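K.L.:
See the structures that follow.
Read the figures in this text as sums done on the coordinates, not as results from a lab. Owing to the predicted nature of the structure, the values given are computational and were not obtained by experimental measurement. Cβ atoms are built from the backbone, for glycine too; each structure is taken alone.
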Structure I
Amino acid sequence: MYQLELEQCLVLLEFLNELEKKSSNLIRQLAGESEKCRLLMTIPGIGYHYALLIMTEIEEIHQFSRGKKYASSCGLVPTVQIWEKTVRYGHLTPRCNPWLRWAYGEAAHVARKKSVRLAALYCRATRKKGAQKTIGVMARELAGISFYVLTTRTDLR
């Protein structure tokens, strides 16, 4: 009885693995055809999946005048509250593109291991803010780098 169910699960697993390979190859092919995706893939932590996701979500980078505005639309900039002479920085803004926030957050985890410059930023910020907030700092940095790479069309490497 259990043998039949186990065999069916194995057949399903093989089918899903084959489907994942085909999807991954298609994503790799689509990312390789786009110049913007190739530029994004030169940034540490951003592979072809994230590059294609970022390009799909932002549509046109020139709608943002500065990198800070782009990072803000990605939801990577904290809220600011000002009372007289007091300035308080809050949580990351909730009104954003959740896919871009997620992609840059995941890429930040990889980038801290791949880039010496970003690893130094991670160590410096972790001492001041803690590990979780540091990922937000690194994600914001990656968004700024992405904005620079896409607007100037220069290879980061």
Structure II
Amino acid sequence: MLRPAAFDYLSVLREIRHATQSSLAKAGSLQVLGNVEDVDDYLLYSSDIFGNSLLGICRLSSHIPVHVQPCFLARPDLYLSSLIIHPRFQSLGLGRQMMKALQSLGKAMALDVWVENERLRRWYEELGWRFVVTVEETMEIRRMVQPFTSGHSHE
């Protein structure tokens, strides 16, 4: 289940971000997760399978970053800049469930994936997202993807 975050959840957002950042560092990843201070942009993810415990967070915004706007023929409704499942609950299929819940919102979405992260790129492709373009930024290169809409229009 997805629900909007509120300021009351800031400490939980910070804890999930910190645990995930530590897990990424231990695995040798150079990825740096964004801050979670803008709680209004976050959704909380829980599952009744785990007693409705908070399992993950995602940052979803109607603001499409300037560097990616020219990459789309039609402007996406939402930009997914972060999707995090707490490390204790990873590899249980919860990320897929969370993505399905996001896709059920019926909005055209965009996200980006680091070029070096082939595993994550393939994961998104398995969920119906498709590659759009590679964008070079000042210090990094990202691959842009957006969901495959199966002929559905998003107005």
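K.L.:
Identify the structure, out of I, II, from whose coordinates relative contact order in percent (Cα under 8 Å, 6 or more apart) was calculated to give 19.
P.N.:
II
K.L.:
Taking percent of Cα pairs over 23 Å apart from the coordinates of each of I, II, which one would give 47?
P.N.:
I
K.L.:
Where does the value -23000 come from, among I, II, when helix-only ellipticity at 222 nm (-39500 (n - 2.57) for each DSSP H run of 4 or more, over all residues; to 500) is the thing being computed?
P.N.:
On the way: I: -23000; II: -7000.
Answer for the origin of the read-out: I.
K.L.:
Once distance in nm of label points 7 Å out along Cα→Cβ at positions 41 and 105 is calculated for every structure in I, II, which label goes with the largest value?
P.N.:
With respect to distance in nm of label points 7 Å out along Cα→Cβ at positions 41 and 105, the highest-scoring structure among I, II is I.
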